[in-house]
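**Q** Each structure below is given as structure tokens.
Nothing in this text is a laboratory measurement; each read-out follows from the coordinates by a stated rule. None of the values given here were measured: they were computed from a predicted structure. Cβ atoms are built from the backbone, for glycine too; each structure is taken alone.
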Structure P
Amino acid sequence: MNRFSFFRAPVSNVVPHKTVELHQIYNVIRGDYYRQPTEELRRLRRLLQEEKITQRDVQRFKARHFDYATFSGEFTRRRDDALLAHSGLICLDFDHIDQWHDGGRLSGVYGLRYALMHDAAVDTALLFRSPGGDGLKWVVPIDLAQGTHADWFEILSFYVSRNYGVEPDPSGRDLSRACYLPWDPDVVMMK
């Protein structure tokens with residue numbers, strides 16, 4: 001059973017609120033709970049493009065208003081050395097992929113989402129748009145008997161780079177990586 005820690009905002013809060021399972025996070029992302037902060041963040045990102053606010057303003061809003069999870073495990077605190085149990089999951093974070101193209105008909109965030117969820121070589125547990133809207137979070141099961149968390153991150157990074165031409169955020173290598181939880185009515189849970 002893939003259990004992991006859930007934290008209340010702000011991101012500076014490093015003590016978990018509770019332990020959760022994938023279906024709970026799926027329901028929260030799919031529902032309207034995070035709709036208002038997600039829509040506000042996307043509005044702020046448009047203002048950033050118009051140079052009316054700074055990147056720091058956007059980051060500050062995100063850090064203060066989004067709950068988050070550590071998909072790779074249960075923790076007593078959000079630190080790698082505070083891991084209670086690994087969940088058997090890893091979250092790959094793909095930023096700024098709104099211009100992604102596979103050379104065929106698929107493009108953008110929804111194109112890459114479609115490609116990843118139909119990838120026959122890698123199972124998808126959970127797949128959703130990032131809070132900013134131009135990225136994806138891909139949660140996949142890993143077998144820790146076959147390699148460490150870091151090994152799996154390297155293998156999966158190489159795989160998606162080679163097959164899809166995208167690089168995940170290198171911070172996914174960290175066991176205690178915080179993953180902000182947005183509103184995404186199109187979230188996919190396949191496990």
Structure Q
Amino acid sequence: MKDEIVKLVPVAAGSQEHADVMANVTQSGFSITAISIDRVQNSCLWQSFQLLKKQMELKNKHSNNEKVLFHGTSADSTDQINTKGFNRSYAGKNGAMFGNGSYFAVNPAYSAQNYAQPDNQGHKRMYQARVLVGDYTQGSSGMIIPPSKSGQSADLYDSVTDNINSPTMFVVFNDMQAYPEYLITFT
């Protein structure tokens with residue numbers, strides 16, 4: 001990846017990596033026809049993500065902070081996401097019911113059906129992302145950061161969700177909290 005900010009590496013159909021991504025997508029019975037799966041390799045984003053992950057592990061005193069989640073998008077947003085990561089500045093573009101952050105779904109069907117906008121060929125795009133959800137709580141409209149865990153202004157939850165007991169989506173407020181690991185193009 002020398003001298004490249006980002007590199008998209010095609011994941012070969014029939015490979016174990018391809019099968020693993022498809023297993024995550026179809027886990028809930030959801031079905032797609034994958035046109036392509038590309039591994040996003042962005043060393044700057046990856047290093048920032050890993051640094052934040054380590055910091056979160058120290059703060060939370062546990063290592064169960066990361067989840068594989070999904071984010072649907074349009075074709076014209078993928079270059080920006082691949083290069084700069086997910087950007088919470090666009091919060092509210094598709095609603096901000098649980099806070100003004102970047103949204104990620106547990107169920108890929110939700111992202112694919114509601115937020116993966118088809119291009120002129122009918123192809124949709126969705127990311128399988130690694131997301132540092134850490135310690136989370138209930139989100140609400142208008143939040144720009146997660147609420148405090150202990151009443152101390154610096155001791156915040158790491159993310160918020162739609163339902164604490166059975167989350168279907170997570171919202172993060174730090175752009176480095178999510179890494180766009182795979183770009184899935186599908187119909």
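**Q** Using distance in nm of label points 7 Å out along Cα→Cβ at positions 6 and 30 for the comparison, can you identify which of P, Q gives the largest number?
**A** Working: P: 1.4; Q: 2.1.
Going through P, Q one by one, distance in nm of label points 7 Å out along Cα→Cβ at positions 6 and 30 is largest in Q.
**Q** Same structure, new question: Among the shown structures P, Q, from which was the value 127 of volume of the Cα convex hull per residue in Å³ calculated? Mind dumping the intermediate values first?
**A** Working: P: 114; Q: 127.
It must be structure Q, since only it matches.
**Q** Could you tell me which structure in P, Q was used to calculate helix-only ellipticity at 222 nm (-39500 (n - 2.57) for each DSSP H run of 4 or more, over all residues; to 500) as -10000?
**A** On the way: P: -10000; Q: -7000.
Derived from the structure labelled P.
**Q** Starting from the value 3.3: which structure in P, Q was distance in nm of label points 7 Å out along Cα→Cβ at positions 54 and 78 calculated from?
**A** On the way: P: 2.2; Q: 3.3.
It was calculated from structure Q.
**Q** For distance in nm of label points 7 Å out along Cα→Cβ at positions 86 and 110, which of the structures P, Q scores highest? Walk me through the numbers before you get to the answer.
**A** Values: P: 3.7; Q: 1.1.
Comparing P, Q by distance in nm of label points 7 Å out along Cα→Cβ at positions 86 and 110, the maximum is at P.
**Q** Another one. Looking at distance in nm of label points 7 Å out along Cα→Cβ at positions 46 and 158, point out which structure of P, Q has the largest value.
**A** Working: P: 4.3; Q: 2.0.
Result for distance in nm of label points 7 Å out along Cα→Cβ at positions 46 and 158 over P, Q: largest is P.
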